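What follows is a group of structures, each given as C-alpha cells.
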Structure 1
Amino acid sequence: MYPEQKREFAPIYRGQHVLKLDENGAERCTSCGMCAVACPAEAIIMESAERKKGEEGLYREEKYAKTYEINMLRCIFCGLCEEACPKEAIFLTDRIVASDFERDGFIYGKDKLVEKIDKRIDVTKRQTPEVLAFKKIPGLKHNELHTEKLNKGKH
C-alpha cells in the first residue's frame, strides 16, 4: 500500500507543468501566448517584457514572460499548451501536483514552474519519435540558439 508501494504511471502521464531552460540555462519562453490561447480551461496567464542589455544569458529571445502563472485548479492537464508552444518551453511532467488546504497555493508562478539548472527534468517521454526527428532537421529557427544568431550577424 501507498506510500511504501507507489503506483506506476504510464509514460505519457500528464502531471505538473515545467517551463524548460535551453542548453545554456536561458528561459525558452518568449511569452507568445500560444499556450494560453490553446488552453481550453483558460488556466494560463502571462505578462510580457522586453529583455534588457546584459540579460542575454537569462532569456533566449528579446521578449520573455515577466510573469507566467498557471491556475492548477482550473487546469485539466490536457497537454494542449505543450503542443501549441513553438519554442518547446512548456511540458507536462510525470510529477504529481501536491494537494493543499488553501486555494492560493494552486496558482503556480515561475518560481514553481521554471526548472532548476542543476535539477533538469527529462521530458523525452513526452516527445514522439516524429517530433524528435523533426528537431534534428538543420536550419530550423526553433533549433537555433541566440548565440548562434549573434555569430551569424558578425560574418
Structure 2
Amino acid sequence: MSQSIGCLGVLLKLLGFSSGEPRLPPPVAKVNRSFVSDAEAEFFHTLKHVIGAQGHLLAQVSLRQLFYFPGGRDTPGRSSWFAKMGSRSVDFLIVDPKTLVPLVGVELDDSTHESKRRQQRDTEVEQVFAAAGLELVRVRLSQSNHVKKLAELVLPAIARAKA
C-alpha cells in the first residue's frame, strides 16, 4: 500500500531530504584483474591438472565463508577469531566435485611468507584449519610447477579427506 507524501514531502525530497535511511552515493567500482598473482594463476593450472576429476578448484576463498565459529557471545575467543578470519582467504580450496564440500586448502608460499607478521598470520590460519578438521597443504613457490612433488603433497590429502 503506497502512501501519498504530499506537497511538503515532494518539496523536501527535491531538496535532498528523506525520511528513510541516508542515501548512499552510487558505487564506484572496478574489477580487480589481478586478484591472483601471476604465480598463483600459473599454479592454479598446474594444481588443476594434478587433481584432475578428484575435485574442483576454487581460488581466493574467504575464510569467513569457509569457516564458522559456533557458540555465542560468551564463547571465549569466538569474536576475536571471527574478526581475524574476516578479511583473510586461502589461496586455493579443493572441493568435492559432486557436493562441493571442502576437502583441502592449499596455500602457495612465496617470499612474502618469510616476514614475522606473515608467519603469525599463517600460524593463525593453520590453527583454524586444524580446529575445523580441514587439512591445509603448504606449497613453496619453488615446488609449484613440479607436478610429481605437487601430486605427492596434494593427492594423499584429498584421499584422507574423502576417507
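Derivation of every value follows stated rules applied to the coordinates shown; laboratory data play no part. Note that the structure is a prediction, hence the values are computed from the model and not measured. Cβ atoms are built from the backbone, for glycine too; each structure is taken alone.
Quick notes on this one:
- Parent structure of the calculated result -4500, given that helix-only ellipticity at 222 nm (-39500 (n - 2.57) for each DSSP H run of 4 or more, over all residues; to 500) is the read-out and 1, 2 the choices: 1
- With distance in nm of label points 7 Å out along Cα→Cβ at positions 13 and 61 derived as 4.6, matching label from 1, 2: 2
- Value 1, 7, 14, 16, 14, 12, 7, 6, 5, 5, 4, 4, 3, 1, 0, 0, calculated as P(r) over Cα pairs in 5 Å bins from 0, in percent, assigned to which of 1, 2: 2
- Which entry (1, 2) yields the derived value 20 for relative contact order in percent (Cα under 8 Å, 6 or more apart): 2
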